[in-house]
1. Out of 1, 2, which structure matches 0.40 when FRET efficiency 1/(1 + (r/R0)^6) of positions 225 and 265 (r between Cβ atoms, R0 = 30 Å, to 0.05) is calculated?
2. Looking at structures 1, 2, which one was helix-only ellipticity at 222 nm (-39500 (n - 2.57) for each DSSP H run of 4 or more, over all residues; to 500) calculated from, given that it came out as -22000?
3. 1, 2: which one has FRET efficiency 1/(1 + (r/R0)^6) of positions 145 and 217 (r between Cβ atoms, R0 = 35 Å, to 0.05), as calculated, at 0.20?
4. Using volume of the Cα convex hull per residue in Å³ as the calculated read-out, with 143 as its value, let me know the right label among 1, 2.
5. So if we calculate distance in nm of label points 7 Å out along Cα→Cβ at positions 57 and 201 for every structure here (1, 2), which label has the highest result?
6. Comparing relative contact order in percent (Cα under 8 Å, 6 or more apart) across 1, 2, which is largest?
7. Work out distance in nm of label points 7 Å out along Cα→Cβ at positions 97 and 273 for each of structures 1, 2, then name the structure with the largest result.
8. Identify which of structures 1, 2 gives the largest calculated value of FRET efficiency 1/(1 + (r/R0)^6) of positions 41 and 153 (r between Cβ atoms, R0 = 41 Å, to 0.05).
Structure 1
């Protein structure tokens, strides 16, 4: 009986293991090999580290990395602060009203990225019919070409990313806030603590594990940003919104430089890993999970 149970245990383990090997491990190993080749459909030529040398000599690669860092550094903390503030304001309501708010905030997260892009393109429409320009017109401010100007294109994508990813952070923060024991608040009331003192001394320290989690995953997702730039601006104008992910996509599927694209993808993977480890070491030093 024990041998039979062990056999079935291995059978159930093999299903996710085979899926991981087929769809994760094999593509990674294949990308590593391809990064040292000049890939061709009917054969590949081994060229060593030439793809990496070409990448490090490419000025556009550095510009894409800078754009990606700026996008992540602004988007992640702004989104987290807004989500934390919204969660604090939602918390006093009843569970039913909280559920309504969570559904409203989370709705953009389950909507199609293409559909959301159409909505945001209407918001950023440079013509007078665009929502944002219509608001500016009330204050007698000239129309702006939000996505067509290098001065405003990146800011437009950042605003879109902040509000598009707000719902998930709100739900996670509310779950963390609901897990705080009410006795802490009762003790604070007895000591005469103000609202901001409760936030600073009780709420913020107790939700720090959640904050660390959101910060690390947010930075990882930000450094992998692709969809917004691809659908909204295509990387323009003048590569002002070209992200590292979009650059890799273009090298692979526009210029068919698969070896160089794999090299860039592996470099980006190494950068993300370093950032994630560094961020975890710095922020999670005094956090217990």
Structure 2
């Protein structure tokens, strides 16, 4: 019999279930110290189901886990956390910076169609960007984020779009600074909307192991067009994007679940555990059992 699965907590803000603060606005901002001090500088493993985050560190030491990856920084860093990413932090007590939490879909309506690609590109994957050698970028973003915090604390902020505008400005600066001008410009509006629809459909159906052709039919385009779209905007085929999502969930379950490998294979829709092990080795370069041992899961 398999061991019971450990549930990964899901919060709006860490330690809070309510998202009432997002009912009147698309964002929340606070200093790193405001919440981390209360939890003795350690934010345990959790996720935000619908909300994305930017953790902007201006000074101090931070260790962050994003799904199965670990990063350490001393000094400036921009940590990008798309909705659904499993993450945790350990800050040094002198760490300075801010945590910006956004309802990305609502914020996109503020940005307008011509700039939506910028934010989609920034939050396309979880990553941690070292800003120690990017002093100008760090200072530009810090100035906007500090202004955003000041406006957010104003009594009339919920009735005005200033906070959303400032958030869009700060995220745009970071997007162009970390992705590069050409990468952002290559994300066309209509094409990007199609890619978003495909990613959303993957999220809803990846456990059912749909074929690429079935995804294309559901989207109302040809399989060839879907692959062309993915190669242009994501740098890989549609099949590869689907496989990446299955592999990501496999890594999450192997690290954060005590279920057996066979049980995890069944949860992920694999009828045969041996096939799941072959799939995982192709994607990760190691067996599920060795992957668990590497991450301290016995």
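1. That value comes from structure 2.
2. 1
3. Only one of 1, 2 returns 0.20 for FRET efficiency 1/(1 + (r/R0)^6) of positions 145 and 217 (r between Cβ atoms, R0 = 35 Å, to 0.05), namely 2.
4. Of the structures listed, the value fits 2.
5. Greatest value across 1, 2: structure 1.
6. Greatest value across 1, 2: structure 1.
7. 1
8. When FRET efficiency 1/(1 + (r/R0)^6) of positions 41 and 153 (r between Cβ atoms, R0 = 41 Å, to 0.05) is calculated for 1, 2, structure 2 comes out on top.
Coordinate-derived values only; no laboratory data. Keep in mind that this is a model prediction, so the values were computed, not measured. Cβ atoms are built from the backbone, for glycine too; each structure is taken alone.
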